[in-house]
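Please treat every number below as a calculation from the coordinates, not as lab data. Given the structure is predicted, the values throughout are model-derived calculations rather than measurements. Cβ atoms are built from the backbone, for glycine too; each structure is taken alone.
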Structure 1
Amino acid sequence: MLQTYEYPEFPYTQSDEQKNGVVKRHPAIIIGAGPIGLTTALDFAQQGIPVVVLDDNNTVSVGSRAVCYAKRPLEIWDRLGCGQRMIDKGVIWKIGKVFRQDDLVYQFDLLPEEDHKIPAFINLQQYYLEEYMIERCKDFGDRVDLRWKSKVISLRNEADHVVLQVETPDGVYQVEADYVVSCDGANSDTRKMLGLDFEGQFFQDRFLIADVVMKADFPAERWFWFDPPFHPNQSVLLHMQSDNVWRIDFQLGWDSDPEEEKKPEKVIPRLKAMLGEDTEFELEWVSVYQFACRQLNDFRCGRVFFAGDAAHQVSPFGARGANTGVQDIDNLAWKLKLVRDGKAPEALLDSYSEERVFAAADNLKHSTQSTDFITPKSKCSTFFRDAVLALAKEHEFARPLVNSGRLSMPTPYEKSSLNTPDEEAFAGKMQPGTNCADAPIRKDNQEGWFLNQIGERFSVVTFGDAPAIDTLDIDGIPCDILVVGKDFEDSKGRLTERYDGKNGTTYLIRPDQHVAARWRSFDKDKIATALNRATCRL
């Protein structure tokens, strides 16, 4: 039954600079070739920034690890040219069910409205995700230099560059970069080298991950049990993955021994109690994790930026780890491009930390609340949880209080200094700082999607009558002007609905597909002022 994934091994090649003993300075170096590091490589390369990626391994992540990917990161990967392949391979889902013992408490739909290109969530083993991104990197040729078996052993910030020492099978060599992005995970060596510490909470709770290969009748949904009869007084989570692999998480006691709990003789009886004695299955991967809700106070240290788990850690409930890390990079890449091109000041790079620290704090809040609900630490907390679960089965008002993991949603940069506040009233959710909602459109007699029309550069989207100009260049920064009804059709009216697109309504949209400003009429001077604010040029 077991379909073993064949882990690819990528060849180590000695770099020319190490071979020749010449110190070379690169525009950007990325430390870590996991999902966040590879996203950085793709986004930077697509922005025209050549990158070197350093990783101390030479294969993809072992085990399924992160498996649950949300709509917004998938939209970003779609922009980077690999999202559709992930969706095609992954298991698409949007329904979640919460149980107490054997009883269904309630179910929820994460994308109840129609007309979105990207699904609410997919489940896909991390090794597939990384494999697809590595293959996509090859499309950029020399713009992405993947260096395997290359471990950064020291790092030093200078005034205008970063100096790194890299250990390889051929010894140690020195390399320099204008900027470095640290994507080397929760135990980041880069963070330690710079003497930076996390702030937050480390939890004693432990959970067992079992990736099980089996043919089962469970639907492609997220099922979460509180106090199930097959694992009493604890919780269990079930997810379907590709290739008939099922992710099952068992809550363990605080005093559990991780090494003992990973042994097959301990894991298999738990699975049989849940699945039934007659169910055929095989173990693909087993791990025990202990989680934290912590973050750096500043995601920038000189010319080094931190992203993903190197910058912030959350509990796995809610799929907020890799998903938020991808959004870190979506925020950083276009800013670094403008600064490198001399079109924006260095202050724009500080806004990366401003916006993403705010988002991380929001994610940590939700993650901590989920953890406290799932694993209450006092009699009072336990009583509250049990009362909520009892009420939720019959009463809708109690259901939002059930917290089995608030599923990952992008955090609007509602307080960002880059936003231009509204001057007039708008309906809907597309306020400044919010990522753009997608909608079906029709262009050149072909069906398409709104998000595929924007991104990489600033865009001005206006509804109704076309402005007198076709292009807009604001002090060297070009803006694409898109007129709904002229450049493409709002084929189902969803775009007008989601953006409150009355005649004349105009949006300024950032390269990362976030709203910078909006007005009820097209005004070139207001657009210029808002763009200058969004690039820290005011």
Structure 2
Amino acid sequence: MNRITTTLLAGLALGAVLSPAPAAAQKYGGVLNALMPSTPPSLSLHEEATIATNWPMMPAYNNVVMADPFKPIESLETIIPELARSWSWNPSNTQVTFKLHQGVTWHDGRPMTAKDIKTTFDVVRGASAQRPKLNPRRVWYGNVQEITTTGDHEVTFKLKRPQRSILAMLASGYSAVYPAHIPFRELRTRAMGTGPFVLKDHKTDQYLLYAKNPNYWVQGRPYLDGIRYHIILARPAQLSAVATKQVDIDSPSQSTKPFMEQLKPVAPGLVFTPTTRLNFTNVHFNLKRKPWDNPRLRQAVSLALDRNAMIRTVFQGGAQRGGVNGPPPHGNWGLPEEELKDLPGYGDFEQSRQQARQIMRALGYGETNRLKYVLSTRTSPVYVDPATFTIAALKDIYMDGELKQFESGQWYGVVARRDYAVAVNSTGVSADDPDVNFYENFTCNSQRNYSDYCNPEVEKLIEAQSQETDTPKRKKMVWEVDKRLVTDGARIVYAFRINYNAMWPHVRNLIPHANQYTYGRMQEVWLDR
């Protein structure tokens, strides 16, 4: 393949590149008030796997590259430079070199250099003596052989094999560049970035408060004077905060159809922007605990769960069926409906339920020998409602469940420790590329593979699709992996929820993405009031 180069004109300000033709002249000033429905378990983007950290911490940092904030459906083609001013691939697609902006400083005034990027991702990929408390995305960088620097403003990622998706991983909102002079452990309780906003104060269960970075390296940005993230845990209080304009925007994790329907009558003028999120509500199992290691039992569960009824009742129509990758039109890699209909649990539901009962009886269960289990989930309506639906549905196949709830700050520790038997979770895919999803959630050695599903044959298929540079050919390979994961019951997918993204019309340049983890930088947002 010929050398592929993506370049911005040297010295051109990033803000000038990003700004679309404005409907009105941008205004400076004002504080954006944003809803946060849960407390961040910590402030460290690299050590967490929840929107509760991702959304309020992105304004403090920058990435090497980023998803274009004005293009809501993301792909490799919508990735643009950020700290990098350009990048280039070698002919074999095994080496990508980033040339960096000069004059970028950390919030403490120190210069940002290539060493910071190397140090950050050497820690994340496990090539450093420094060890994060949690490292959910280490598996993304298993193909990185070495990271080298040339001077202060050039860094190269050398790969073991071709993998163009490294750009999607680096563009995720979780892939912030950290300062080499501060240990990861310190960034669990404070922020030190190069980003458009400086974290001034935060109080657990109350707020995070940002002020404009007066020395931001992007000319003319940000527009806002600051951001205040209001942590509001109770649903009635969240609704009230949006309706009374205490907050200007809701959270991308909270904006369900029921939430929208409750707001419409009491908040005329509120703007809703629907996007199918790259997050799938799912049931997953601890495969190291019996009897959940039995694929026949998992298949019975999948057959007994009526996905259409879940979408109709729990989500009130605000969700879309899919496999494990985000379905079209907002997802680039998901199985289309014609590929789904023949998979276990996606066809005629009455036939599926009968088949599930037959499997359970063959496994020795029945009315006089019912399977008792504990179903764990996070204390939030978007988790509890599907969990309650699941317990009710599985009663039909001789299973009696008890619901156990965990606060948001506890939840990721519970699943990371595998301290559960069966769980209902919402799995976020933080960049729309199959490598991000497959490696993080379904490969044998990933921390985020909460089920500990491990199939060497499937891993070979995952490796093969990762190396394929022909997109149509790769998509067919991705679909085959998706079907295998669904059939194996690696995680039982209910649906991909539709977000309705509520905001008041005076908020400008905040374009909701299907990928909720990439558009929280806020440097382009301004207030028209």
Q) For which of 1, 2 does mean count of other Cβ atoms within 10 Å over residues 146-153, calculated from the coordinates, equal 19.6? A) 1
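If we compute relative contact order in percent (Cα under 8 Å, 6 or more apart) for structures 1, 2, which one ends up with the highest value?
2
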(Q) For Cα Rg over 2.2 N^0.38 Å, which structure out of 1, 2 has the highest calculated value? (A) 1
Q. P(r) over Cα pairs in 10 Å bins from 0, in percent, for residues 274-321 alone computed as 22, 42, 27, 9, 0: which structure among 1, 2?
A. 2
